[in-house]
Structure P
Amino acid sequence: MWRIGGAFVKIRRILENKREFLPLLLLGDEQEDMIDRYLDRGTLFALYDGGTLRTVCVVTAEGGGVYEVKNLATAPESQRQGYGQAMLDFVIRFCRGQGGKRLLVGTGDSPLTLPFYHACGFQESFRVPGFFTANYDHPIFEGGRQLQDMVYLEMDLT
């Protein structure tokens, strides 16, 4: 159980049938073959409120105490209600419990996502120029802007 405001939500670790969560995962990463690159090797968490799926997150162990959030997505009707923040708080605690030293997240240079991660305590680390234009088969737009560079943010977990 995890708390959002005065309500308790459940966060479950998903061990089987991860592809059943694909519709929500595609909100966080628009291309299925990109999700296929990390879904099986990652740990998938699902947040439920009142039995309704609200948020999913995939986190991978990258070695040396480094973990990476590969996908964090909240259902559109549930956005801006604290579900994403609750999931991220849970993932931070999970990674620390696994001996994590650093948590990374890669995202587009978007006015919608960067402020969220900054508010959660992440700091910009580095960029991968042209990531979205080189790795996706269609242009990705977020917040009225075409994504080009992958922005990596990091958090010290020690």
Structure Q
Amino acid sequence: MANTYNQIYIHLVFAVKYRDAVIDKSWRQELYQYIIGLIANRGHKVYAIGGMSDHIHILVSLSPKQAISELVLEVKRASSLWIKEKQFVRCQFAWQEGFGAFSYGKSQMDNVVKYIQNQEIHHAKHSFRDEYVSFLKLFGIEYDEKYVFREME
């Protein structure tokens, strides 16, 4: 795409299916490195990645060559297979359906990076549910709670 220029920063958030707390600290950084590679191989750039045992945050600069939903689908699919191949969890690992995608400007990048890097500190005070709903409200996104936090599918 000659003469195509963009600067799109997206904060992605998605959870383990049923929000099971199975992403162990012992292999979490290895998972993050794998996901960074997946995203880079598709022409995007990761500025920050972090999370907790039940969810993940990724701040990415998107290439115009791929839709957000396609990228997230590929990352979830490939990382699920990778987790299964590595046998990191005893249960059947899967990511929850759907994701959050929140856009930021360049001037907000430092704050978002710090937020993602300090997930453990943040979640000592706030649950993932509270965090996610606060994003939806902050960005004025209408939602139905029965779909956002569905326990069973």
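Bear in mind that the values in this text are calculations on the coordinates, not laboratory data. For clarity, every value in this text was computed on a predicted model and none was experimentally measured.
For helix-only ellipticity at 222 nm (-39500 (n - 2.57) for each DSSP H run of 4 or more, over all residues; to 500), the calculated result is -12500, so let me know which of P, Q that is. Can you show the working numbers first?
Values: P: -6500; Q: -12500.
Of the options listed, only Q reproduces it.
Assuming 18 is relative contact order in percent (Cα under 8 Å, 6 or more apart) as calculated from a single structure, say which of P, Q it is. Walk me through the numbers before you get to the answer.
On the way: P: 18; Q: 32.
Working through the options, I get structure P.
From which structure (P, Q) was Cα Rg over 2.2 N^0.38 Å, for residues 18-73 alone calculated, if the value obtained is 1.12?
P
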